[in-house]
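Student: Right after this note come the structures.
No lab work stands behind these numbers, since they all come straight from the coordinates. Computed from a predicted model, the values in this text were never measured in an experiment.
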Structure 1
Amino acid sequence: MSKLSLKDTITPHIHGKIANFTSTHSPDGIKKLIVVDVDGVLFKGQFILHLARFLGTAVCIRTALLCLLFNMNKISIQELITRVYAGFRGVMLSHAHMVYKNIPLIKHARETIEILHNHGYFVVLISSGVPDIFVKDLAVRLSANDGYGLGLGTHSERLTGDVFGQLFRPDGKKGLVEELLTKNNLTWQDTVVIVDDRNNLDIMHKAGITIGVNAHYTVRQRARHLIDNGDMSEVLDIMDIEDADTSKTLFAGMRRQFTHSWYQEIRRKFLHVLIAFVPLISGYFFHTTLLILFSLLIIYMISECMRVNGYSFPLLGRITRLSIRKFEERDFAFGPVTLVLGAILSTLFFPAVIASTVIWIVAFADTAATMVGRSLGNHRIPYNIKKSIEGSLAAWTVAFFCGCIYLPLLPALFAASISSFIESLPLRSLDNLLVPLGTGIILTCL
């Protein structure tokens, strides 16, 4: 039996190429140490899951269940890696290499790391789940300074199932980063970590800058910055780096997205307005409408649970990422839940006329308040400085017209006043629920 080492590699000149990269620092010296995780950050998915799928359904299911147990904090990373690679015993090294080569990378991974390297940052790739030889090869491909991965045992070009090395130890990543910091005369405050799962929490606690990429919930709560759009180039914006040629071309569109955040608000309010179709459809298909709303609610909640753990539900996950506000990125976004619940409860418990009125108010008046408040709101509401008097007046006006469609003049005035007052309160996403219910209850009593 032998260990997976440089003499076993399929690309024998990796070590020399990495040495060349490490000697090309900027004249001013190393600015920071940038530690980049591989699985889930640079790779789309995890290497062990890609290899397991290649080996067949049974191995894939077993590996996926072990990964699930790790994500649920039921087993340690050491137990996960030990049990997974024991199941890979006998796999040809060439097959593992083929799987590694075919794993797609996150968008702009190579360009981003190359720009970081060229600006004097020391970029290292570190993985506790990907074989060391593949991480070193990836470092060369992406112009990183070095790469460190898991040590594997081999015999006759086949995996033995044995795992070893510094990164297999509980404090392996932390110890390796400290060695790199000492070697390059840097401190933890000079460290940037770009990670996705809880295996990196120990280095996150000490690093100066923490970036979560498609991060799991524990990392999402602790990371200073989050990247959920599948584009590595956002790291350059976080680091405030602009390359004279490359980054201006690659990232101008993304910078415009940051500058014009109201595009995101327009998308959000467009989805908000769709709830106005509920009264129109429920009048003809009452039970079907409720069934659809309940189904959408359940699907959305599943999608959000996946999003806050670094995964994306097909289509719906992308729509959510494009629509949520900054403060909602780290946690479950409850806005759509309260919106749909408000429509369901109003349809179930209020007369059709009142239900239609309050649902239209929450669909259109809230949208008017946001759009007018963001564009023209200069006078803050004393009890809620996050909202403006102009926005509330717009909400009152639109609510009044919505009320006039279904109600006499006086009840329409009541509905507009009640709903616009509730909307102006500091309720965040709860206004989607409290506006229709509060307005509906008072109208019903009247």
Structure 2
Amino acid sequence: MRSIAAAVGVSASIFLLSGCAESPERAEVDAEMAGSAEACDADNGGLTLPDGFCAAVFHEGVGPARHLTVTPEGVVYVAIAQQPGGSGSSDGVVALRDTDDDNRADVMESFGEHHGTGIEVVGSFLYVSTDTSVIRYPLPAGDAMVPTAPAEVVVAGFPVQRAHASKPLAFDSSGSMWVTVGAPTNACGGQTDRQSGATGLDPCPDYERQAAVWQFDADRTNQTQTDGERYAWGIRNAVAVAYHPAGDGVWVVQHGRDQLNTVDSANFTAEENATRPAEELLRLEEGTAYSWPYCFYDLETNRRVLTPEYGGTGDEVGRCADFPEPVAVYDGHWAPNDLLFYTGDQFPDPYQNGAFIAFHGSWNRGPLPQEGYRVVFQPLSGSAASGEFEIFADGFAGISPIPSPGEAEHRPVGLAQGPDGSLFISDSVQGTIWKVVYPES
């Protein structure tokens, strides 16, 4: 462990959780109350945090939450994944508001017949992604939270795929939108992918439309994938994608490969599969190829090595020397699912200008216990890491060791910054949303 101290119709259903009447005028968020220790839970909502921080359960039971975003007025929008028969909202977006500034939502509304991962407030629109499209809603006026106008299609027709299908979103301030299109395979192994003796296709045909981050015009509607540009490729799956607020480009945290020992049991043990392939923080350069599927970053030797599908036995570097190095690396199979550059002023100086990463937790670490299930902070200086990462928020799983992912009580997936500089975290298991504050600010 490392440490540093097609257009979609709208269906709306409304729940007033506290029985309150019409929301009051929300000219600004009451930052003083938002940063008070009295507004936190005595047990920090079950989380462990660095000294000086505290947390409250902002809301729970929204359903299988994915990413989330917050308006300047403090309305929290949460993307909901498809889960037939599950608890929580059956709609694709949940909107939450705290009307009395106690760090707990007392009004919830839900809408949308779509489900997915990406969600972002940009200007006067709420952008939402499904597994094959990006749509947007004009934000409602005044205190309303549910859009009254129908959704517009921004981009449609992404490939239908079973693996790595979510479409996370990132935006800059100049009208560009980036969309992750994940690889449909583990290591481009064709019909033998994930099987013993799998061999990789070379060159990998997934590059044509997948295993990449694509750039689009965020203000243009009715686009298809070919209307965009393939920005960078050779990226296995980057659910965590963000544009650096200082104009330092698009960054992702890549999910590393699985099943080394399944593919090549002669050269890789199950324990080596659990611990050797890193999750990678990458700063993307436009027009650049990254190393998937030919290589993985090996935490044992701290370098990229060839994958078994391309002739690697754990030692060979070969073509892997030609690819860009990661900014930072993280433990195997932690599953990075969101990336947030902190721009607020509520958190103390060590957290300024760095990045928070939500790790959803592993599934492919057997026979070792599962790992991840936490939020970390990565200090940065410009486009480089300025130190080792810190485990910022832990305790989500509620059990240690974690024998299997199904036994984790919570799995963090989304991050968002509130207008007062607080940090919101979403959970995909019970649909819990936490708000983390620094009361001493």
Structure 3
Amino acid sequence: MKVCVYGLYHLGTVTAACLASRGIATIGLAETAEAAAELRAGTAPLFEPGLDALLRQGVQRGALDFTDDIVTAVSSADLVWVSFDTPVDDDDVADVGYVLDRVRLAFPHLRDGAVVLASSQLPVGSIARLERDFADVARARRVSFACSPENLRLGSAIKAFTEAERVVIGIRSNDARKVIEPVLQQFCSTLLWTRVESAEMVKHALNSYLAVSIAFTNEIASICENVAADMSEVEAALRLDPRIGKKAYVRAGAAFGGGTLARDVQFLNAVAAGHNAPAPVLKAVLESNEHHKRWVVRHLTRSLGALAGRKIGVLGLAFKAGTSSIRRSVAIELIEELRAAGAEVTVFDPKVSALPEPLASSVAIAGTANAVFVASDAVVLATEWPEFRDIEFASLLPSMKRALLIDQNAFASEQLSGLTGLDYIVAGKVR
């Protein structure tokens, strides 16, 4: 069995490294020779805990290699695993053509009997589209197309891949299953085989369900803040209802960032519109989430008045803890809004040391988390890095102009409980 992993940013690099960790002969197809060389040296394109070491292990053991030669990578592969991270714009509209065009580049080199397994984030109907396109150039070759929606999580992607609770695979025939099953069985015992379109819909439905849950919960939390209710108490009661459940997404907190959840909501909205299937709930989700993204600035303004000239510290820049990616990060959107309001902003993140323009020229990056507090009118805890729980808040509050801390998710609530003289603001609680 030989696998070609095609597309090597976060999804693809994790996929290739994990496959090789089980001794599966894996070759990663990179965009450039330079990218292939960096991956071969064990340097992933973004930080993910344990990923660099896993890449090096795979290469050293001879199970993993990288190339930019599409003929070498694809022509001998039994399974071509399409794993591009689908680009999205600032409105969370995905550039699906980017992925489909690259898959089509592989068509001339696919061997007879090969399987193309797409895990990239693509709208339902994409696999059927690829099947039709390949049929035009097949030249008597039989190639199966399948879909297994990615289920990785930034910051814990290796565990999510190697210890998956379930894997969904959409196929047309047992020919594809015979190739895919021996690979996936090494990572998960619960494999759900479906038709291709059902597998494509699973990712849309799951992410949209989570997006609806987050938006709904944050709307309830905002109401709680205005009627003397405590969302944490409401949450506890909701979880006790068996129709909702103990693991339900009913915790007040930050809005979800752009990318994964928002992209799938957009996919479904577009599909619904194209088939004249009204979906008013889905249409409202992104509007609700966009409103909630401004929650921090609204509370800063209530506490401080006009933000022009105010010094605001921000702890965390990354999309989430465990990654160095700032793409579609809510923290970055917050900083942009603070700068637009005229605030002076100082930031710190343990894995992000640079910002893109124009923020790079107008935002100060501190060397330590402690420095963010000095002379600040307020500090916002934006990304939940575990090391932020080790901050000696009691000793830092006196260095602030005003002891105001906004912690939307109540991440540091245990460390801050009992501190006097602190104005501590979390989502869903009356001040």
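Student: Of the structures labelled 1, 2, 3, one was used to calculate helix-only ellipticity at 222 nm (-39500 (n - 2.57) for each DSSP H run of 4 or more, over all residues; to 500), giving -12000. Name it.
Tutor: Only structure 3 yields this read-out.
Student: Hey, another quick one. Suppose you compute Rg/Rh (Cα atoms, Kirkwood Rh) for every structure in 1, 2, 3: which one lands on 0.96? Mind showing how you got there, number by number?
Tutor: Details: 1: 1.08; 2: 0.96; 3: 1.01.
Only one of 1, 2, 3 returns 0.96 for Rg/Rh (Cα atoms, Kirkwood Rh), namely 2.
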